[in-house]
1. When you work out distance in nm of label points 7 Å out along Cα→Cβ at positions 91 and 195 for each of the structures 1, 2, 3, which one comes out largest?
2. Using the calculated result -7500 for helix-only ellipticity at 222 nm (-39500 (n - 2.57) for each DSSP H run of 4 or more, over all residues; to 500), pick out the matching structure from 1, 2, 3.
Structure 1
Amino acid sequence: MSMTPGASACCWLSNWTEAENVTLRVFCLPHAGGGASAFRAWTRDQPAGVQICAVQLPGREDRTGEPLPAAVVALTQVLAPVLLPHLDVPYVLVGNSVGALVAFDLARQLQQQYCLPPLRLVAAAARPPGADRGMPPASELADAELAAAVQQRYGGIPGEMLRDPRYLEVFLPALRADLAMAQAYQPPPRPLLGCPVTAVVGADDPSMSRADLAGWGAFTEGGFDSAELPGDHFALLGHRDQVLGSIRAEAALLQPANRGAQAT
């Protein structure tokens, strides 16, 4: 994958601005084939003190001219130093579906390379790293078969788009590459994450259930919990404030004034 380490944040973070009085940063990674626009609702009207940054991966939306990521680890090795200058406050990684695996490995990279684990990892609509994704290998399916298989398992593709070869020609390369990247990813057994992990599932997600989330606990020594949200495979996208509510309280406890007040 031809990507330049140290590329500027404005390339990777679609809505990046230099913000003041930030006490918590949230970096969001999209589902397979998706771009930063998936988190448009999250980045609108942001809560006071919180900066929500949607990560734009190469090969989609305004980065369509760049090579698509081919491996999770290669991707996070480039992305980690891009984010590093912006980890001066507590931060959270949020990933949906395949984005959850990328967020996991990104947390691992930032912990191992820079001793800067996130405050929390939120992994939504994703089985644990190394688990069966429940899909045939993307490389074995023709375009129409791939689109039909994704629609049956995850939903989210409007019927008129499924029937439009022009749409599939634009949309499927990123989807196929992301699925292949996820299917090939084998997480290292050690070290474990030091941060808590929250695994999230939509109550009506056709691809998985809350029971499928338990394996995430094996990848952290920082604590594990799970949550069920109303909605389908993309339920996370409509529940920003619910997801971030308790995390904001965690971040507040890390502020110097609050730490001093607790000690007295």
Structure 2
Amino acid sequence: MTPEPIHDPADPRLDPYTRMRERDLVGRAGRFVVEGEVTLRLLLGPRSRFRAESLLLAPERLPGLAGALGACAAPVYVADKPVMGAVTGFPIHRGVLAIGLRGDEPAPEAIVPPAPAPALVLALAGLTNHDNVGAAFRNAAAFGADAVLLDAATCDPLYRKAIRVSAGAALVTPFARLAEGTDWLALADKLGLEALALSPGAGEDLGQRPLPARALLILGTEGPGLEAGLIRRARGLRIPMAGDFDSLNVATAAGIVLHALALVQGRLNAGPAQ
């Protein structure tokens, strides 16, 4: 890896980075933007599901990233922060950017462990807030979920902000997008999963009955939530709360139930020996 210095914001090698604020790369030529050291290390690491097309770094970041860059096959461009800001349209305080290539998206069957092995799958239905999607991916990674499934209405986890909020989990957690109109319950049956629909209006409290070893945890967007028909057809779960308060951020709710499922399935690391 030999860094290539760039001094001109109009250098054509920087075209993929141009005006990131106004026109994110998601959906354009199969590219996406990664920013920050944590997410860059994940993109370049062995667990990444994607590869880097190029890196754009401030010169002072090179020494600290030398180990991660050692095996990097993508070109590494080096530019001062004013040049980076002129290219992207906003100040780049971290001095770390990369363009990733998303490649082909897998089918759900390819990323969900087959029965009878334990399986923990998070399903996002209609989540259009990038912060919530990113935080849900972070929880999925923290509690060892095998995969995340997204319906057609859920925003892209490879959007720049979603990757950042996920702390890079969107780069290492397998996910698949469902075709519009896909029935969650039919898909759960096909994959041998028990569908759990999370809703404050569900009739079963979390912890009331044993949780399944193969679970599809379905969450809807905040406010409208999941369709009533879906909740009736699935196993509806609610998180008991104090008093008459029945609302949690959707990513927080996901974390609580994913943790409970991970405990049942033995996915969590043991604590330090006493």
Structure 3
Amino acid sequence: MEFLKIVRRRSFLSEVVYTVLNIALAVALLVIIRSTESIWFAFGLIVLSKWRVLAVRPRYWFVNVQANLVDLIVSVSVVIFMYTTSIANASDGQRLLIELVLMVLYIGWLLFLKPRSKRVYVVAQAGVALFLGVAAIFTVSYDWAASAVILLIWVIGYATARHVLSNYDEPHVVFLSLVWGLVLTELSYLSYHWTIAYSLPVLQTVMIPQAALIISGFGFLVHKSYDSYFHYEKIRINDIILPLLLMIGIIFVLLVFFNGVNTTNI
């Protein structure tokens, strides 16, 4: 009984330490960006927070890096959004509000969504990484070379597909992940030459790139198609009709109703 009490005490203490460190990471990122107005110190902190990835034999580094890519994409994206908010043309109070919202959402990612291992949560993790990663890249890449944008989008596509497929009994994880990355590079290349962003009604300084919405909707449709085929060896129309209608609806609404309202070419 004493041994069980010690184990429980250590488990509780570990949970407390884990929670405190993750909250401290999110707060530190906000403090660094607001105090230095530099994105690189925040990136450095994220890299330091991943020290366990390389705290193994070198032959496991590549595997660990791949396993942590989704979390890294989300973390880097949050830093980018905090930084672009800190230099936005808005009042300090509005910028602080947006940054606090981003910090709270990041804490939610670290404490509630990221640790989950059920398939529905794994898919949600990949979806968040896909949307945030694409949105972050198109937010800051207006003067980048097309090759850099395409390469980064490919990494996001590969990482998110691998994250989802690894949760299935799929023998061709790497190949399908590479294919999905290639599909996203084609979409990103088209989007690169016609990049439109939408400002939110309340937070005018927050811009949502059109490419992130379309690619995320398409990714959801592809996942539901794969999930249907995986379980039934065919794509059932009942399984994909709602995602398909959602995808068509997103594209129709964005292209017809929102192209001239609250939009910015970036």
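Throughout, read-outs are computed from the coordinates displayed, never taken from laboratory work. All values derive from a computational prediction rather than experimental measurement. Cβ atoms are built from the backbone, for glycine too; each structure is taken alone.
1. Between 1, 2, 3, the highest calculated value is found for 2.
2. Going through each structure in turn, the value belongs to 2.
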